[in-house]
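So, here's a batch of structures to check.
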Structure 1
Amino acid sequence: MDQAQAVALAWMTVWIVALSIVDLRSRRLPDPMIATLLAGLVLLDAAAAVSGGRPGSLLWACVSALTYGGLLFTVRALAPSGLGGGDVKLAVPMGWQIGFAAGIGFPTAVLTALVLACLFALMWQVLGRLRGHGWPQTLAFGPWLGAAAVMVVSIT
C-alpha cells in the first residue's frame, strides 16, 4: 500500500468510525456524512491515480461502487425491512474504495466485504443474545459494512 492509499484508508476509517457512532445511536446514516466520505475518497484516489500513472483504477472504482451499491439496492428492493437505505448508500463509497484498491479483482473483494459484514453483524447479534439482551428489533449494519470494507482494502 502506497502513501496515497494509506491516506485514503485513513480518511475512510475516520468517517466509518463517525458514521458507526451515529448508526449505533440512531439507526441512521446521514446523507451529508456519506457524501463527504465519498467526495473525499474520489478526490484522494483521483490524485493518487493521476500522480501514480494508473488512471484505470478510477474506472474499477466506479464499477465497483455501482456493483456494491446495486447489490445492496437489490437486497433492499426484495426485502425493504431487512436493510436500510443508508446501508445501501454507504455501500457506494465502500465499493469505490474496494474497487480502487482491488482493480480487476473487485468482484471477489466486494463479495468478501459483504460476507465479512454479515458475519460481523451475526456475531454482534449472537453476543448480545448470549449477554441476555434478547434479539433486537433492528440492527445497525453500517458499522459492519464499514469495518469489513476497511479490512478488505487493508489487505488488497
Structure 2
Amino acid sequence: MKFINQLLIIFFMVALSGWAMYQWHPDRPAFYLVPNQLRDDEVLLEKVLEWEADQGVVWIDARSRANYDQSHVEGAYLLNEIEDFYSLLEPIWAKIQNSADLPFIVYCSSETCLASRKVAKKLQETVGISEVYILKGGESALLERGLLKINSTSSN
C-alpha cells in the first residue's frame, strides 16, 4: 500500500511539473499537430508570392553553402550559422540595408530545420530588420513550385 501511495505522489508531482513547464515555457509546442498551422513568424509560399508581385521580398537562404551552390531562389542571399554569419553578411550589408523596408523571407532545408529561425532572429536582433518571416515548408515548398534555381555547375 505504501508503494502505491508513493507511486501516486510521484506521478502527481511529474504531471504537475509537466503542466507548469507547458504553461510558462516561452516556446511551448502545441499539444497536437494541426496541418498547416502557422506560427506567428511563419508565412505560406502563396502569401510570399503575392508580396513579391506587389512590393518585392528579400530571400535569405539559411542552408549550407553546398546546398546554396546546388540550388537557391533566384536573387537569394546566403546567410547561415554553419559558416560565420557576419562574414557572409559583410559583402551584402549595403544591399540588405537598402531593402530593410521589404519583408525578408528565410528558408532552409526542411520544415523542422531550425537554421531559418536562428538566422531570422539574428536579422531582427543584430541587423535591425523588423519584418522577417520563416517560409512554411522550407525547401520542399519551393521545389513543389519550381522556384529553386538549379545550378548546372557548382563552384566552391
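None of the figures in this text is laboratory data; all of them are computed from the coordinates on show. This structure is a prediction, so every number in the text was calculated from the model and none was measured. Cβ atoms are built from the backbone, for glycine too; each structure is taken alone.
Structure values in brief
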{"item": "Structures 1, 2, by FRET efficiency 1/(1 + (r/R0)^6) of positions 94 and 110 (r between Cβ atoms, R0 = 30 Å, to 0.05): label with the highest value", "result": "1"}
{"item": "Structure (1, 2) behind the derived value -28000 of helix-only ellipticity at 222 nm (-39500 (n - 2.57) for each DSSP H run of 4 or more, over all residues; to 500)", "result": "1"}
{"item": "Among 1, 2, which structure scores highest (criterion: volume of the Cα convex hull per residue in Å³)", "result": "2"}
